[in-house]
Structure 1
Amino acid sequence: MIYRYFIRLSYRGTNYHGWQIQPNAVSVQEIVAKTLSVILGKKTEITGAGRTDTGVHASCFYAHFDTNSNLSSDKNRFIYQCNGLLTEDIAVQEVVPVKQDAHARFDAISRTYEYHIIRKKDPFLTDLAYFYHGKFSLPLMQEAAHSLIREADFTSFSRLHSPTKTNICKIMEADWKEENNKLVFTIKADRFLRNMVRAIVGTLLQVGTEKIRPEEIENIISRKDRSAAGPSAPAQGLFLTDISYPEDLFDIE
């Protein structure tokens, strides 16, 4: 019998060329697949909920894999074995049995990202936040962020020549919060395009420095042209923080 499992991971992306396996570069997917293959005693492929770019982090990332081993009887032991073999910057948090046709990428309802900006240089956060020392207006950035909440074609915030069938996304949340010397931008959508969050953050920072007016976001979206938006913010400040799925995906009784 073949069992399908969702595995919930967290990883620090600093040392990896993103999630997805690629030639001549170390990826998170490669490391996790090798670890599963050793523990399960058989070459095991794993499919992620999407791809994160080089240097991007994830506090919550789901992937699925198949095995003929029933892991439900001792999931804690399996998690312990995985974490014992994985590198120190990748961790397994949970393993969940799912329906045989469950898909970590295609069944996702929404994804949530955070982008972290620090206002004061901190050597302990060098790879985990973007140090931005310029002046900006947070109210203007908040106004522009809220204007992103819609279903639309977000080509203007997508990496050029990305192989997607459609660039239409539904953004459900876009909000800035400031605590002490740190800014956190949270954005939630049904799907994201390649480089989309970093392009949005870079554009919102230009709004904050009054290079772009908040009302111009409407025009940027309608132009469907990457050159209409601002530059992408650096990768190290970006975290994938949540992925949601239908409840019945986990109902395997």
Structure 2
Amino acid sequence: MKIRYFTELQYKGTNYAGWQIQPNAITVQEVIEKAFTTILREPIAVLGCGRTDTGVHALYYVLHFDSENAQKFADTNHSYLTLVQRINKFLPADISIISIKETHSEFNARFDAVSRTYEYRFSKVKNPFSTQTSYFYPYSLKVELMQQAANLLFNYTDFTSFSKLHTQVKTNNCKILQAQWHETETDLVFTVSADRFLRNMVRAIVGTLLEVGREKLSLEAFIEIIESKNRSKAGMSAPAEGLFLTKVDY
């Protein structure tokens, strides 16, 4: 009998064309499915909590899979530490399984999630050790203005202006739960949580907020962009290397 498993993991997305399997490109999902299929000696398909784009990272990610053979790795306490270790030995260095545990048969890693949190990370000073995990942005920014603009996001639910075009979703409505800038001497981080996110939404918001921070865009113009529901009026998408999925709530 197949059992469903709740799996936590993290990955550095630099070498992958995003999460979801696609032709002619290596993705995180493809690599993970190969690892599970090899170790468990049965075909394994995994379903993740959402897509991440090419080059985007996940400090925390959730997937589920069904297996007949995984229970062979369980100890008397139903711990799957041995399976975690076996999978991690097979996986490349930039993907790591955190935990595997049994869950109920109806659990869905994608549709049961009630909120997700992303961080976008900037380096204000050149740092050779964060070139793939932070966006080097040496320009002066008015962070207080960027926070004022971010606060305006709470007033809206339709974020068409920050969505990738021609996506197959029924609605562009999202509820923003958190939108906060945090600055240190060397770094700048934008944290945003919502009940759901549109394709490219966080990077488009961040890119537009940067224009506010450089005083190229007023708060009034930021409002007009949201209300226009027109992606072409918003700013450029911030580069993928600074974006991390950091939390998924169920």
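The numbers here are math on the coordinates, done by the rules we state, and not lab data. In this text the structure is predicted, and so the values were computed from the model without any measurement. Cβ atoms are built from the backbone, for glycine too; each structure is taken alone.
Looking at distance in nm of label points 7 Å out along Cα→Cβ at positions 125 and 173, point out which structure of 1, 2 has the largest value. Write out the running numbers ahead of the final one.
Working: 1: 2.0; 2: 4.7.
Looking at the calculated values, the largest one is 2.
For structures 1, 2, which has the highest computed value of distance in nm of label points 7 Å out along Cα→Cβ at positions 85 and 221?
Numbers: 1: 4.6; 2: 5.8.
Top value of distance in nm of label points 7 Å out along Cα→Cβ at positions 85 and 221, among 1, 2, belongs to structure 2.
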